Structure I
Amino acid sequence: MDRRTLLQVGVPAAVAASIGVSSAAETGGRGGTGAKPIRILFLDHAPRKQTADRLYDPTPIERMLNSYASPGTTIELGFPDNYDGSKIGLLLGEQDKLNGLDHLMAAPALVSKIFWAQQNGYDAVIQSNTFDPGVEGGRLAATIPVIGPFRTAMHTALMLCDRIGVTTPLASDVPQTRRLLRAYGLESFVADIRPVGVYSKDIQKRKNELLDTAAKVMRSLAVDSGAQIIVPLGGALIPYVVDPNDLAQAAGVPVLNTKAIAIRFAEACVAFGMSQSPVAYPHAALKMQDFQDRL
């Protein structure tokens with residue numbers, strides 16, 4: 001099997017080939033493995049009710065996410081239950097001051113939903129937001145893989161280059177991004193972090209502006225800072241509005257698809273029986289009601 005096969009045929013088929021299982025055409029099974037289909041919850045960071053702040057229509061986005069998955073994998077968009085302070089995300093967006101406060105406010109609801117996903121038959125959870133809100137808490141609550149796209153994309157980039165450029169939607173995102181990189185131990189590998197500065201509720205109508213502006217910022221990261229690969233934060237912009245492949249062509253530097261990387265890594269975790277270490281993330285015996293009870 002050549003090195004391209006995993007991306008071409010997908011994780012389940014790659015696993016089948018590695019152990020000599022027949023192909024999909026030979027078996028008629030999903031993904032060609034005869035194995036149990038993989039079901040992944042792609043968890044939004046805000047309640048579904050927060051439509052005024054939603055930069056995307058969930059239905060076509062769910063189709064896009066499933067196009068990144070292997071045969072036999074189903075990606076389902078999910079949302080946390082509404083919580084006190086969920087309106088803060090709207091207010092920050094309206095003021096172009098997305099600073100991560102909304103992510104902190106959402107964390108308990110996200111952790112609860114991650115545990116719910118485990119109790120309801122999902123094989124893994126991916127946090128849709130590229131700033132990884134709720135991921136650390138979710139790993140303490142659930143034993144199924146809980147994947148954050150930022151951390152996963154950063155480590156993917158480091159297998160392919162030495163210096164990474166990071167873009168954010170707004171300047172107010174940059175301090176939070178630096179704190180995350182410091183917490184992940186990855187700050188020294190980052191050439192620079194630069195905001196694109198194009199963000200609004202009508203972002204779909206500004207696709208060309210977003211493409212042109214983001215490409216210029218990414219090219220400047222490569223030329224001025226020596227970035228060899230770009231990790232774009234703000235998945236509601238990239239890849240939901242602008243394709244990373246189009247950005248790479250315009251910017252002249254590789255641009256990673258954070259959503260696709262997270263999906264394929266989650267598939268690999270499920271297919272090979274991997275999850276967060278119980279030594280790093282020890283678990284207590286909990287039930288769903290425990291996430292709702294108060295003292």
Structure II
Amino acid sequence: MPTPEDEQGSLEEPPNPLSETPAAAADISKPPSADADPPPIVEFIGVEKTYAAGTDKAFTAISDVNFSVPDLRNTGEFVGILGPSGCGKSTILRLIAGLAPQFPHTKGQVLVHGQPVTKPGPDRGMVFQDYTSFSNRTVLDNVAFGLECQGMSKADRYEISREWIGKVGLDPDADSDKYPHQLSGGMKQRVAIARSLILKPRIILMDEPFGALDPVTRQRMQDLLVGLWRELEATVFFVTHDVPEAVYLGDRIYMFSNSPGTILRELEVPLPDRPSRQMQRETSFQDLVYEIGGVLDELEEGRD
């Protein structure tokens with residue numbers, strides 16, 4: 001059985017933290033009981049990541065990053081992450097996921113459910129910008145991959161996978177037996193989303209998943225994601241360069257400085273209670289996008 005790569009998705013096998021068995025993440029994948037006051041679902045305390053530390057090639061990607069995202073049971077939260085190129089946005093996601101080479105961090109604490117992250121686990125699902133699918137597996141077998149790793153019977157995992165193929169807007173009958181090379185970009189990303197969400201992770205990490213899609217498909221995928229998020233009641237961290245996308249999807253937005261990245265501002269934004277195309281036409285929405293875009297333009301020009 002193929003094993004997803006754990007780096008940048010440059011090889012044929014896709015990166016997928018969901019391939020870890022539940023036991024691999026037992027230290028953080030069990031949230032506190034309903035009677036307890038839960039710790040933050042994700043917390044960064046003074047986090048720094050320096051590559052090649054102690055050498056003349058040392059590079060600090062993020063520095064003194066501090067944030068706390070509450071565990072909102074039965075609702076979850078959508079956290080957008082914006083910032084100039086190279087500010088460490090993807091580093092944040094991979095530290096939460098426990099994925100090398102960004103993981104482990106150099107300083108500080110990265111906590112999930114109040115416990116230090118030690119490795120990847122099925123409680124954290126990740127979706128990348130690249131269309132990360134197993135090229136030698138059908139859509140059905142790609143979506144079923146995580147359940148297969150858990151040891152679920154073929155009949156059961158196929159039944160659940162067909163349901164999820166439908167959830168992400170594909171046709172379980174017409175599309176299940178197709179291979180990735182037979183799919184459009186939007187269809188491939190729907191497969192990647194289904195494969196990541198089928199295990200119902202408490203935390204969903206998305207690294208510019210719609211960046212390569214055309215505008216119309218992108219808006220459709222945004223609306224699809226909002227529906228799935230509400231169904232799963234998960235906490236989503238969403239990295240994007242697209243300001244309207246962050247404003248539409250987010251409950252809050254973290255804006256990062258130039259490298260080494262740290263949080264400059266935390267913004268609360270309106271909930272996505274209407275379709276993307278409708279909200280993005282509204283004057284209040286456009287004003288907020290203009291304000292945030294102006295800050296990002298200054299950052300890209302090198303002014304924090």
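What follows draws every value from the coordinates through simple rules; no lab data is involved. Fair warning: this is a prediction, and the values are worked out from it, not measured in the lab. Cβ atoms are built from the backbone, for glycine too; each structure is taken alone.
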If mean count of other Cβ atoms within 10 Å over residues 79-86 is calculated from each of I, II, which structure is the one that comes out at 15.6?
I
Structures I, II compared on FRET efficiency 1/(1 + (r/R0)^6) of positions 247 and 279 (r between Cβ atoms, R0 = 30 Å, to 0.05): the greatest is II
Hey, helix-only ellipticity at 222 nm (-39500 (n - 2.57) for each DSSP H run of 4 or more, over all residues; to 500) derived from one of I, II reads -9500; which structure?
II
Computing relative contact order in percent (Cα under 8 Å, 6 or more apart) for each of I, II, which one ends up highest?
II
